[in-house]
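In what follows, structures are represented as structure tokens.
Just so it is clear, none of the values below were taken in a lab; they were calculated from the coordinates. None of the values given here were measured: they were computed from a predicted structure.
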Structure I
Amino acid sequence: MYLRTLYLRDFRLYEDAHFEFSPNVNVIRGPNARGKTSILEAVYFLMTGRSFRTAQISDLIRHGASSFFLEATFVKHGIEQKLRIYCNGKERKVTYNSTACHSSIALLGLLQGAVIHPDDAAIVKGAPAARRHLLDLQLAQSDPLYVHHLTRYERAMRQRNALLKAKSTAAIESWEYEMANAAAYIIQQRSLAVTHLQQEGQELYGRLCGGVENLSLHYKAHGAGEHPHDNIELLRGIYCQNYHKHRFREMDLGATLTGPHKDDVMIALGSKDARSFASEGQQRSCVVALRLAEWRRLKGRSQEAPLMLVDDMGMSLDSSRRQHLLAHFSSLEQVLITTTEESALISDEHGISL
């Protein structure tokens, strides 16, 4: 799979712009504040229906405009396809080839990819939500059933929380069962993903760093203890019990305190927690290894090479690790890189200058 063209209208600082890409490595060069990252952000929005820079969709609309429009042509399974998004800040219209999609959720899995960007440091040193997001978005791109269960879990939890705040038990058991059923699938799939990221990430981290430290991951399921995460029936029963057991205590708080929305991924280098003990360079190397492992897992599940987006090649890696990363890009098929550097990064790159 590869992105062939990208059209932006009234997106960030672009009033009207068209870009063509090589199926291999594409380097987008230019000074800061010229819109390099916005090109990757537009591709990411077409992939996921969201930005990796802001939660406010209105931030994406060019100043003075009332909406933005994105269009991409890409080749998947040997067939050219087209994806369009119109957004005015309140509503979105998604069209895939000639079919109107009912929701932006339909974007997930159409144009698959992974992104490395400066704010990724939060995956290691930030709150658990950043690590859950890493897993959720990766799984959502390759497993429609995961999206189904994640959506149902969040919907049921909102209903349960509303009942907790009202101190009412009317129909609460039905919402708890729906949460437990969805939670079991979510935890099973996240645990499998973490196992795969551990295997691939360790190898990739070793390549970046010369095999000095071992990178390890552990999925911590809040409420499931050390029970096996591959037994859905067992997990469903555990969470049903937890929701019933903590129901009245949670009424005082008006919120559900246990479940996959509280889970975390523990990241360690050797025997030490990477969040507390790793240097900035080690943390950044962890993130890059995990993102590359995410790319590998997406490729393995879809049998198509996903896109690899890399924002800011100057990102806190020393020269040795950076050269190892650049050498690895040639094996990833299509890569889109932004940089402020004028010199060539890779000999066979396709360059776009801004």
Structure II
Amino acid sequence: MERNENIKCRRWILGHFLIASLMLAVVATFNYRVDSLGLFHPDKGLRYAMRNVLEGRMVAGLLPYHDREFQKMIVENSPSPAEIVVLGSSRSMELRGRFIVTQKTFFNHSVAGATLEDAIAITGVYKVRGRLPNTVILALDPWMFNKNNDTTRWQALMFYYKKMLTEIYGKALNIQRTRRYKYLELINGEYTLLNVKDFKKTRKIKEKRAQYTTTTTEVDDFVREPDGSLHYPLSMRDKKDEALRQAARRYVTKPERYFRDFHALSNLKLFEDFVNYLKGQGTRVVIHLSPFHPVAYEGIKEKFPMVLEAEDYLRDFASKQNILLMGSYDPAKYNFENKDFIDGSHGNEKVAKKIFEGFPL
């Protein structure tokens, strides 16, 4: 009798072990295939886009969400590093080199959902390459100063971020992150949730066809120019007036996670130390603030006053440091209207053009 009970117990343990192992295997396979941070598939189909962009062609079609890896590949494979670069989020992707009066080479390294860590990390890629840009346009969003912005995509460039912190502070620093062996990420619950979000997003806007080169931007696809700037699909650019206003209202009534628990400005010392490092290396720093849609901005003033405080801080800092600041979160300062935007937070290319066109850098 006792022997039978032991056998049942061992079978029960073995059965649950096999079930748990199967579940872990499914999770690990899912994380390996989706791999939203590019930990296991650093190429992720970006080489085609990188090669054509560097050879002077526009590339259309949905670029994967691993745009941080794309920026790294651009810097590593360029014949010579760009002299003027933009470091920002999707809100600055339409800033194009031709809007600026310059003979210097230009590249827009903006990435979706960028944080201050992204700007530092991409600068780190240039540092490892051997030369910093002559001019860095920091396109700063208010959530870059919100410690609760819940954005971790910058960790795909962790090596370069750590490299830059060592350069800035003269010593290696302990960085708070999910410091695990890479393959443990396959069964990491946080990484699984991140991959689920990425999987849902890519399914919603799944590619209709592969990436392709194009000579026109009048297509219903994302189009990346040779200077790194992006054109949004026609369907995003051609919203009717009321549809635009509704999108702007939704931006405030259902805000993105970037504004979550935004009660104080953070990262100020890191930001100032980064800027002072660049200036100490002979790099000119320009601060760019991209406007919000007029309707969204009215709601932001009421619900997220830290956005206004962020702009006040940046203007004061730029004045004290003799740094050029261009743009504003407030669209009224440039008389921007509903027609100048594609949603609550993204202006069309006319916005960047009006702020920068004809200005020498």
Structure III
Amino acid sequence: MLFVDGSIIENTDAIFHITQSFTLNIDTIPDEAFVNDAVLQIIDSNGNRSEPARSLGRGRYQISIGELDSNVQYGIRIEHDGDIFESALSRPLRTPEVEVRWRQYEPLGAVYFYISTHDETNENNFFLWHYDEIWEVQAPIQTSLFFNPTTNTFFTSQPLYSICWKRNAIYELGSTEALSENKIIDRLLFRVEPETDRFYWLYSLTVTQKAISQGSFEFHQNMKQQNEEMGGIFTPQPAEVLGNIHCLTDPTRRVMGYINTLKNVSQQRIFIRRGQQLIWPVIDWCRSVPCRTLPVNHGWSPDTFYRLGYRPVGDSFPPAFWATVSCVDCREGGGTTERPYFWPNTWWRGLFFCPQ
């Protein structure tokens, strides 16, 4: 089975993903799951066909979309493995503006995020929201001293793994079909409980809104339900959630995905800074970090310390002490040292570290 994901969006370099099913009794997604040799094109109701999309590897295809005519229907065409697949054609929808706000009702309490939108044209009743959380964390202990187990030597450097960024991405659906007005006001999107490290220093939430058709709404609603109940997109899915893409040359070939056509998307990004905008129970989740320290004169050699999961702490040799890797390497908690492209370059971070 093929899986296709992406949207036709006016005046963008649209990205489409094409993958295929694979054996479930493995831990990682194999390379053969990514379809890199397909020919993907944009088609329209006037019989036009675009130049093929550029393959970026790992099943990703990029294609430049120009201006879309509101009176023309658009879709995609895929040639792969001797077969031709096409999505149902649809006219481009215009997405209204989205507004995101948050509130912490009491100090140290949960943070609630709300979403609002209003379609003054009364043409769109269904919405798809992608929200992307990114937050900055620090290792409990900062060190400038490192040990190379290959050469059995110490070296000093700027702290390499003291600052990380974590990420969480989810999608939600909304509809005004049953409402008296075509507007959504302060719908609860999600909430963050105090037990998490999301507000260590700086937190970012980016919400992208798309106006979608009823068919797309039903497809994503069923997909979301199936993924939550059955464990993911690669698990067997009922036929009714396959989407709006079909194989023209072999009707028995199954393909899953729903292609939306849009004049635009609406997006809002907000930042929240701990201390300046909310009060967050830092100490509680500091205690959840698995951090242990040992003195330098513990009796072990540097190589033994390293092999047992400890790292030197200090700014010169000999180390001030040795600490478990989770104390000094923020990647151990699921973060990455790759800075988001939109992250502020200058802002007060502070000097707080978890107490030992």
When you work out Kirkwood radius over Cα pairs in Å, for residues 249-296 alone for each of the structures I, II, III, which one comes out largest? III
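A value of 46, 27, 18 was computed for semi-axes √(5λ) of the Cα gyration tensor in Å; which of I, II, III is the source structure? It would help to have the intermediate numbers written out before the result.
Numbers: I: 36, 26, 18; II: 38, 24, 23; III: 46, 27, 18.
Structure III accounts for this read-out.
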Name the one structure among I, II, III that semi-axes √(5λ) of the Cα gyration tensor in Å, for residues 113-192 alone of 29, 16, 9 was derived from. I
Can you say which of I, II, III returns 13.5 when mean projected area of the Cα convex hull in nm², for residues 153-344 alone is computed? I
